[in-house]
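Undergrad: Given below, in the form of structure tokens, are the structures.
None of the figures in this text is laboratory data; all of them are computed from the coordinates on show. Everything numeric in this text was worked out from a predicted model, so none of it was measured. Cβ atoms are built from the backbone, for glycine too; each structure is taken alone.
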Structure P
């Protein structure tokens, strides 16, 4: 009975190898899905990374050419509205065009320009910072994905090796039983 059992194991040892192959295919599918998800994440994050890069470029340009800020539509609108309000107030008091009114306009314009410029710098810093965070997220996704893929590759190789070892053990058992039967 031992010999027949060993013959059966040897004949069906291929099933161990086949099981290892199937298991390995499952790991390969896991690897493909991990890569697909990583690529999808990069695609989804790309616009945010691009926005951060644009913010950084705009910030550098603004810092290198601060005079270009006078063309900012938001700053121009705030200046126009503030000047109108001060003109109306001065006109109501009968001081439109007087020295005090002109001094008030100058102080207002300088204060507003400083405030608007600082606000714009903060906006661009936030935009650039968002891009940096996306880049860091992508780096972490890459590290995690590569770690997961390496783990799955190791498991796939282990499954294949286990199948080969199982088949070899079955064959060795058959040979040993055959030799034992003839001795």
Structure Q
């Protein structure tokens, strides 16, 4: 942009506008860093993570002091304290393998100008879609971890209760595992 033909007042206004845009991007990055921190915690279940995400979601909004959030996954609802029916409300589906498994919603308490509503709508739809996608991936990872844990428990039970001696040894021929049935033969 050519600033040489701008007046001092126009330059100051442009600087203020750019400064506000920078603050907005900083706020969005801070939200996504918090979201990533929650989603990357090892061993955190869906039931533990989603309430935390719902509580930080208003921080992703241009007017966090007025925002409320709700996340619904497989019939379970996680929301901020006073989420309710608001005049200005946005929602995005959470999709996993082509199936809708839930919804991410934002609403604003109080009255907002149409200009603010349009500004919020454009920015928030992108934010909501990003959050919904990340929640879908998190739920998928959680489902896989739970299935793996269940499979491991089933396998362990089978190995421990079979009426045959099962053992494992390493490259040097040293037994590294032997099931409990061996006790009957000792």
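Undergrad: From P, Q, which structure was semi-axes √(5λ) of the Cα gyration tensor in Å, for residues 79-142 alone = 45, 9, 5 calculated on?
TA: Computed on structure P.
Undergrad: Of the structures labelled P, Q, one was used to calculate log10 I(q)/I(0) by the Debye sum over Cα atoms at q = 0.14 Å⁻¹, for residues 23-102 alone, giving -0.75. Name it.
TA: Value -0.75 for log10 I(q)/I(0) by the Debye sum over Cα atoms at q = 0.14 Å⁻¹, for residues 23-102 alone corresponds to P out of P, Q.
Undergrad: Same structure, new question: Starting from the value -34500: which structure in P, Q was helix-only ellipticity at 222 nm (-39500 (n - 2.57) for each DSSP H run of 4 or more, over all residues; to 500) calculated from?
TA: The read-out was computed on structure P.
Undergrad: Looking just at distance in nm of label points 7 Å out along Cα→Cβ at positions 39 and 127, which of the labels P, Q belongs to the structure with the highest value?
TA: P
Undergrad: Another question, if that's okay. Say we calculate relative contact order in percent (Cα under 8 Å, 6 or more apart) for every structure; which of P, Q gives the highest result?
TA: Largest one: structure P.
Undergrad: Out of P, Q, which has the highest value for Kirkwood radius over Cα pairs in Å?
TA: Across P, Q, Kirkwood radius over Cα pairs in Å peaks for P.
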